[in-house]
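Next up, some structures in C-alpha cells.
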Structure 1
Amino acid sequence: MEVLPFAGLGIIAALVCVMLRQLRPEYAMLLSVAAGVFILLALVPGILQIIEQIQNMTARANVPDEYIGILLKAVGICFVTQISCDTCKDAGENAISAKIEMAGKIAVLIISLPLFERVLGVVQALIQ
C-alpha cells in the first residue's frame, strides 16, 4: 500500500484548510473532516487485508478466535479514539478530546478483562 497518495491528499487538504480558515472557518472544518473520512474509506481494503492475514496466522498457531476478536476490537477502539481525539483537538476542544481518550482506554480495559482473567488462571495453576 502506497502512503504517498494519502500524504499528498492530507497535505493539500491541510493547506486548503489553512487558507479557508481565515475566510470561512466552518468550511475549513468540513473539508478537514471530509478529507479524513475519504482517507479512512480508502484504507478499508488494506485494513481488511490485515485482518485476513491476522486470522490466517492465528489459525496456524491455534490461537482461540476469542483472543483475536479481543485484539481486533482493541485496535479498532484505539483507531476510533485517536481519530476522534484528533478531530476534537483540531476543533479546539482539548477537554472533550481528553475525555474521549479516557473513554477509549476504559473500553480497551473492559474488553480485555477476559484475557486478564485467563492469564491470572494460568498463573494460579502454575503457582499450585
Structure 2
Amino acid sequence: MRSILLVDDDLQFVRLIRGILQEQGYIVYCGFDGNMAIELAQAHRPDLILMDVSMPFMDGLTAFRRLREDVWTAHIPVIFVTEAISQILYPVLDADPRSAHLKKPLDPVDLTSLLHQFLERYAA
C-alpha cells in the first residue's frame, strides 16, 4: 500500500485531503510544519509528500531542501500545494523533476491524476 505525507498548517485542509487520500486507499501521515515534515519523512519514508510552502516554524521550501540533503529522503517526490505560486518556487520546480505544484483550492481530479503520475514515475 502506498503512503503519502501530507504537510499543511491548515487543519481543515489536512482533514479534507486526508479523507480523500484514505478513500483512495493511501496510508496518510500528517504534519503541520516543516520540522514535522522532516521528522515524519525520515521516520516513515513515504512514497510521496504533499506540502504547503507557507507554514510556521519552518517553511516548505526549507524543509524540501533539507529533505533533498538527506540520503534517506532525497528521492521522495514532493508536490507543493499552495494558494499562489511564488517566484521563489519556480527555480525549485525547474531544477527538480520530482517536484510539482498544485494550486489551492485543490481539484480532487487534478490531485488524483498528479499523484498517480508521480507515484508511477518516481516511487519505488
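Readers should treat all values here as calculations from the given coordinates under stated rules, not as data from a laboratory. Model, not experiment: these values are computed from the prediction. Cβ atoms are built from the backbone, for glycine too; each structure is taken alone.
From 1, 2, which structure was distance in nm of label points 7 Å out along Cα→Cβ at positions 10 and 42 = 2.9 calculated on? Of the options listed, only 2 reproduces it. Calculating mean count of other Cβ atoms within 10 Å over residues 50-57 for structures 1, 2 picks out 2 as the one with the greatest value. When percent of Cα pairs over 19 Å apart is computed for each of 1, 2, the one that comes out at 39 is 2.
Quick one: semi-axes √(5λ) of the Cα gyration tensor in Å, for residues 34-97 alone came out at 30, 15, 5 when computed from one of 1, 2, so which one is it? Source structure: 1.
One of 1, 2 was used to compute helix-only ellipticity at 222 nm (-39500 (n - 2.57) for each DSSP H run of 4 or more, over all residues; to 500), and the result was -32500. Which label is that? Answer for the origin of the read-out: 1. Can you spot which of 1, 2 the value 0.30 was calculated from, given it is FRET efficiency 1/(1 + (r/R0)^6) of positions 26 and 74 (r between Cβ atoms, R0 = 30 Å, to 0.05)? It was calculated from structure 1. Look at relative contact order in percent (Cα under 8 Å, 6 or more apart) for each of 1, 2: the largest one is in 2.
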